[in-house]
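Enquirer: Presented below are the structures under discussion, each in the form of structure tokens.
Just so it is clear, none of the values below were taken in a lab; they were calculated from the coordinates. Bear in mind the structure is a predicted one, so any value in this text is a computation, not a measurement. Cβ atoms are built from the backbone, for glycine too; each structure is taken alone.
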Structure 1
Amino acid sequence: MLLTKFNYSEFAGKPQAWSLNGLALEKVNLLVGKNATGKTNALTKIQWFGNMLAGLQPQLLQSGSFDVEFSDNDKTYHYLLNVEKQVVLSEELKIGDDSMFQRDDSGTGEIFAQEFQKKMRFKLPNNQLVVTSKRDVIQHPFLENIANWADGQRLYDFSSKLGQDTMFSINDMNDINVNPRDMRSVIALYVKGEHDFGQDFRKQIITLMSTIGYDLTNIGVASNPVLAPPIPVGITTNKLPILMLYVGEKNSKIAVFQQQMSQGMFRALSLIIQITYNSLKKLSTTVLIDDIGEGLDFDRSSKLIKLLIDSANTTDTQFIMSTNDRFVMNNVPLEYWQVIQRTYGECKIFNSKNSKEIFDDFEYTGLSNFDFLKTDFINSKWETA
């Protein structure tokens, strides 16, 4: 299941109005634009959307209108949702030309029942979504595809610590409770990955880290006797070990624990651990990465981008990334670019599909990809057209 279109608006006609239009997505996507154009906000809205469909948002938005499409093999899923003051005003799903369900602001609607091969009436509370409330693998199996997409969505802020400031302890390796959507739970996820997949998990991470310029000989979790925190006065403990990630580097006999790693190295390690786990679990995931490459030098940033593109081409992973980094821009082909331009609260997307002539013309200039943004090539082409 691939997210192929995402249009969104909120508070239409009001001073706080904001909208995102024209986001046509492929397996690899890079959101670029000047500061404060809406790159992070766009990723956040996609995350919010996925969390709603996964049933992880306890309340609906105060205002939000979604026009979204997915591709599942040769089928197109078109989902429309309009929410105001935490009430669903309308909700509809079409697969191709067939309407699978629709409902109004009273919660009344019709949904196709697979077993009976006809639509059946229903009524829900007006603050509940059909996609979460009517899940039924027998009667409405088409909802499972959307739910599985939502369950597989991940958001990683590459400019954050990505779990470098966390620790982990456990007394039963067969009962590892970890939320794979939580980018800070990387230590627990590594422990679970080794438990589920054995040495293959560790070896794949070492190999991938090597491809981006970190020549590792080992990776694991252990207690760091230097940095393990003391037990506060008055707190009893069962003396469980405090575990942290460490790596062994070529030509060094000293383990480097996570607190001693550079920010760039740990961010790359954290991201690779998480996408490796998803890959070995054979999960279909949409991975949102804000500020990809932040903290990495030119060479490693370039190699990480290539690694992610290769991963998208060989797995069921879709990447939607954002950046302000010229190194990243120069190493992601323009065919993957989504250029955001904002006029007040309206954000428009220009890409090689809806602005093919402009993108094609730039190829003949001989300039670097970063110059496409720096020279404001899109607007200069409109002015001279």
Structure 2
Amino acid sequence: MKIHEFQAKEIFRRHGIHVPRGSLARTPEEAREAALALPGDGWVVKAQILAGGRGKAGGILLASTPDEVESHARRLLGAPLVTSQTGPRGRPVRAVLVEERVDVIQEIYAGVTVDRSEGRAVLLVSSAGGMEVEEVARSHPQSLFREKLESDGTLHPFQARRVTFAMGVPKEALPEMQGVLQHLCRLFYEEDCSLAEINPLIIAGDGRVLALDAKINFEDNAAFRHPDWESMKDPDEEDPLEREASRHGLNYIKLDGNIGCLVNGAGLAMATMDMIKVVGGEPANFLDVGGGASEEAVSHAFRILLSDPKVKVVLINIFGGIMRCDVIARGVVRAAAELGMEVPMVVRLEGTNAEEGRRLLADSGLRLIVAEGMREAAQRAVELGGR
């Protein structure tokens, strides 16, 4: 689960990480009032969308007067912002964060994430602050430093000192910078994050150490411990089909292709999408109905899949282990009958009750093709959907 910058900065404040003074505005007039309430003679107007790359896309603008703040807000609010992470349609800007402008002496990247090869959380720190960490890893790997955290999120003082010395942090800022890194690591653990990132973490001209930007992704599997997360969701930023799938406990991600996929198991779903790409097609979605889905859940999944107008053909790829193929078949038949399904369907069923599942689909009167293997299924789906 992603949250906006202004929400992440509230969490940073609670954990003792200082951020620039600022406030949220949803209208140009509110943006002007926010600027007038802030000290100093310069401001930053930052579009609030759940995607990175805002600066390069014109979503972060400097202003020298309250009138200019209002003008920038008027330009951003209500318009789509297209960044490297939004796709060509962009994301509509519904709020801006107006902050004080600060003089920057030094920029650092700091982020905590899970290193799955190590099975533990790691702190990544780089002197190339302001750059995307992926680009830093490619072009300046020597400037990227890693420190492994303890299982409770602890970054030891000696580790904090080691990376801040490596960054060349001025002596007078060392204690605060080291404290920020330790606070960030504790935040990651206590808030059940999958990512907690500051890019850039700066030393300001007045000596303050500030998180100029803030990014937090929560680990969805920990949601039961955080009932407050629900109030932090932005439904306007969610795809409506993905939101509907989440309500039914389904794993669905909308993509840009025209071959709808209904698969059980995340690994098989990924392999199915890869095979579609290999034979020249484009998947319209990732959809994992899970290992123990009911007939009703499968029916909901099929309904969501067909709600995408881009879907020209449906590929069902089921390996019946825990999941029974006849349950999948009944759910599909039920949804198809209710929706008046018109698109063709390619089916590959293997495993528990596969024969019964194929019989149910064959007797349903649906327009379908039964495939023997995954490659054959993908090829037939591409042929029916058009390349």
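Enquirer: For FRET efficiency 1/(1 + (r/R0)^6) of positions 146 and 362 (r between Cβ atoms, R0 = 35 Å, to 0.05), the calculated result is 0.45, so let me know which of 1, 2 that is.
Expert: Details: 1: 0.45; 2: 0.05.
It traces back to 1.
Enquirer: Okay, moving on. Output the label of whichever structure in 1, 2 has the greatest value of mean count of other Cβ atoms within 10 Å over residues 10-17. Please list the in-between numbers first.
Expert: Numbers: 1: 11.8; 2: 16.6.
Across 1, 2, mean count of other Cβ atoms within 10 Å over residues 10-17 peaks for 2.
Enquirer: Work out Rg/Rh (Cα atoms, Kirkwood Rh) for each of structures 1, 2, then name the structure with the largest result.
Expert: Details: 1: 1.01; 2: 1.06.
Ranking 1, 2 on Rg/Rh (Cα atoms, Kirkwood Rh), first place is 2.
Enquirer: Related question: Given that distance in nm of label points 7 Å out along Cα→Cβ at positions 2 and 330, derived from a single structure, equals 3.0, which label among 1, 2 identifies that structure? Write down the numbers at each step before the final one.
Expert: On the way: 1: 3.0; 2: 3.9.
Going label by label, the one that fits is 1.
Enquirer: Of structures 1, 2, which gives 12 when relative contact order in percent (Cα under 8 Å, 6 or more apart) is computed from the coordinates?
Expert: Working: 1: 20; 2: 12.
Traced to structure 2.
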